[in-house]
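Bear in mind these aren't lab numbers, they're just calculated from the coordinates by the rules spelled out. Just so it is clear, the structure is predicted and the values come from calculations on it, not from any experiment. Cβ atoms are built from the backbone, for glycine too; each structure is taken alone.
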Structure 1
Amino acid sequence: MSSSAVTVIGLGPMGRALAGAFVAAGVRTTVWNRTPGRDRELIERGALAAGSAAEAVAASPLTVVCLVNYDATDAVLRTEAVTAALKGRTVVNLTADTPDRARDTGRWAAEHGIFYLDGAVMTPTPTIGTPHAVLIHSGPQELYQEHRPVLDALGGTHTHLGEDLGRAAAYDIALLDIFWTTMAGYVHALAVAGAEGVAPRELAPFAQGIAAILPPLFQEWAEDVETGSYSGEGNPLTSAVSSMAHIVHASEAHGIEAGVMRAAEGLARRAVGLGHGADGFSRLAEVLARR
């Protein structure tokens, strides 16, 4: 069995992109999916089809898994036949879920003689196999280095974040938190602007301007939270509360639900009530973390 061989379990959009990148790089690639038919294009390009999940993982020293969540991963990997076939082989799980689930899967793997790395794909499917892909990994450093030559076929930047198997999932959850709360704010803004007669395409350039001021704030607020400074010199929480209240009022005046902004406003008011009105918005990270 060639060390330059990989099995991909899960052929949703991301799984197909991963398998396609391996095939394009000349890696012997075996594929399997719970729903038949999704492997047709990959097979035409040179991938090998497996008749079962057990047959698939037995075909390669390395199996890359990309399913919807760890419930799906468990349903495939933790069957008697697949678990037995994986013994002595490596699983790289790029399925998104929580840090605790990643650690639990690592414990299961160790109990059954399976080598295990957790990870996440941080960029969309079109980036896979290009210099723009970003992947993060966690688990044993030596195991990561052993399989890095094959993983490099996925392109882009690979970062090993540490031995703790839950660390990649922790980054993934935190970064997706940024993405989805930001996008929730944007679609809400489009709804409110539209209610006031502002077309989405009219708003978009100004929205991009707002996005451009965020990267330096990310760094500044990270330093605030690490040092405990929470500077509010430029924009104290009392001012933030006032502007958030305006957004809630304008939204609800048009019958647009404002629950997300109400939650943010409520958290900011709580911080003000705790005596942090002169602090910056970064103070909310400390308030949220209080037990």
Structure 2
Amino acid sequence: MDPFLAAGASLEPLEGGWSGETFVADAGGERTVVRIYVDPRHPEHAAEITASLLRLVRGLLPVPKVREVRRVDPEAGLPALLVTELLPGTRGDLLLPTLDPAGQRRMGEAVGEVAAVLAGMPTLRAGAYADGDLTIEPFPAGGPTWVELHRGSLAEHGWSAADLDALAAHFDRAQDLLDTVGRTSLVHSDLNPKNLLLDPGTLEVTGVLDWEFAHSGHPFTDLGNLLRFDRQPAYVEGVLASWRARHGTGPDEARALAAAADLYALVELASRAGSNPVATRAAEQLRAVVRA
């Protein structure tokens, strides 16, 4: 038996989690969140990387305290495990539709500040985090472009050769714009209302969750994620106001850079259209962007 369960913890799936690996645990009267890394797609040090990231940003962003980290133990057949505190708050994707324009703007300002803080944490190079020391392993240089890497999968989902060529040209223009920003930063890479907890009364962010895809990359990536699907005018104004207050970028320029940075995610998601609602919606949005 897993030692965590042997200690008397009861596990229930975390509401809203899609991985099937995240649970709320109740042990000794304390409720915690348990992530069990059973999917083989996880890197070897996934639990340690997330734990280190949470420690890195704690005090700058509202993230849960780390209670326990366990490395994978192949000999014992035990997967990696991460236990954190359970934070209060309401998921942003549930809260945003209930707000009037004034509330949407306040929420936008709160979540925009999170993206702005992340973009202000500089790194020396782009790449993936390789271990618990947050060593950056640079992304491969050269080789096929991002669109070429996904061309086959997109074609299988009905993209014509003409649409793929138009996407490649659009992607090249977007990359030229991204290249005008000559630095990298910490990127959460899944920063959207679903992964943010907020106080429903004050609309302050109480938790930034799910750091599984965090890496070192383009500073506008998280801003693009925040604006990908949620387009309420007051919310967008709030997000961009917080960004401008910290980084000085005007709204039009910020939106253009955010959309360019988000193309990477849209292409990858579109290549998996039909696998989940987010991927399908991203595919529809990418087609609209290209044809516009």
Structure 3
Amino acid sequence: MEDLEKLHFTGTVWRPPHEAHSVLLQVTVGCTHRACKFCSLYGDLRFRMSPLEEVEADLQIIARYQPRARRVFLVGANPFVLSYGRLVRLADLIRDYLPKVATIGMFSRISDIRQKTPEQLRDLRLRGFTGISIGTETGDDPTLHFMNKGTTAREIDEQCRKLDEAGIEYYFTYMTGLAGAGNGHRAARASVELFNRLHPYIIGVVSLTLFPEAPLWQEVRDGRFVEASEGERLEELRTLVAGLQIPVTVMAHTVSNAVPLLGRLPEDRARMLRELDDARRRFNERELAAYRRGIVHL
């Protein structure tokens, strides 16, 4: 491919599994927060907005190769931090080059939603912004505080209700093992209480997998954080699946999940719980821990 046809991607590109068929378009680089103890995804990348000239150049290339694209996923740790005006400009630019695009998705932090008024959110929904992926990780306040997530369960509740009112579909990420050894049930129960008040379309489940670049790695080495066992993580996931009373798809099938699980609640609950129980009988702690040690990249 000629230099003029290279898209402007910086660093490793991340997208949720359910965005596998979406066109990827970089509009920001890095994360505005960069403080979560468990995270090693964005390294030393400083947050910046992509110049509109770069975005337009990428759209010109995409239009040649995927002119009938129906969905665009905006790349970056949390592009929803962009101002309302900037997002409107991006939506207009996307449709200038990809007129068949119906919806636009992206990652968001809870604080990014807080910056938008209800009226702005409703207008963004009319412009196709739906499918907001939010790394909630947990609804357990002690864990959110310890991990420097920069939000609380109450704030998650308040801001996602704004998305509900605006008609914007959103997806959560839940992380088993994040609360540490002995705290999995507490974290799952707190998350169930929070999630059952809201309307996530998908809950994507990952499991805490540490790499040396993450600040939490050193805390584990120093004994300030004790990782949950693999068995406890499966029990935590079981508590989550058993407690959720909302209609939602649970997707726990990424590389970080030693035992993959996928289903729709409530109709698949019995089958999912049975699979988790079977896994607890089939695999011992040593086998599951060996799997996690073998993960070299997320």
Comparing 1, 2, 3 on distance in nm of label points 7 Å out along Cα→Cβ at positions 83 and 115, the highest sits with 2
Distance in nm of label points 7 Å out along Cα→Cβ at positions 67 and 139: greatest across 1, 2, 3 for structure 3
If Cα extents along the principal axes in Å is calculated from each of 1, 2, 3, which structure is the one that comes out at 54, 39, 32? 3
Can you spot which of 1, 2, 3 the value 2.4 was calculated from, given it is distance in nm of label points 7 Å out along Cα→Cβ at positions 203 and 227? 3
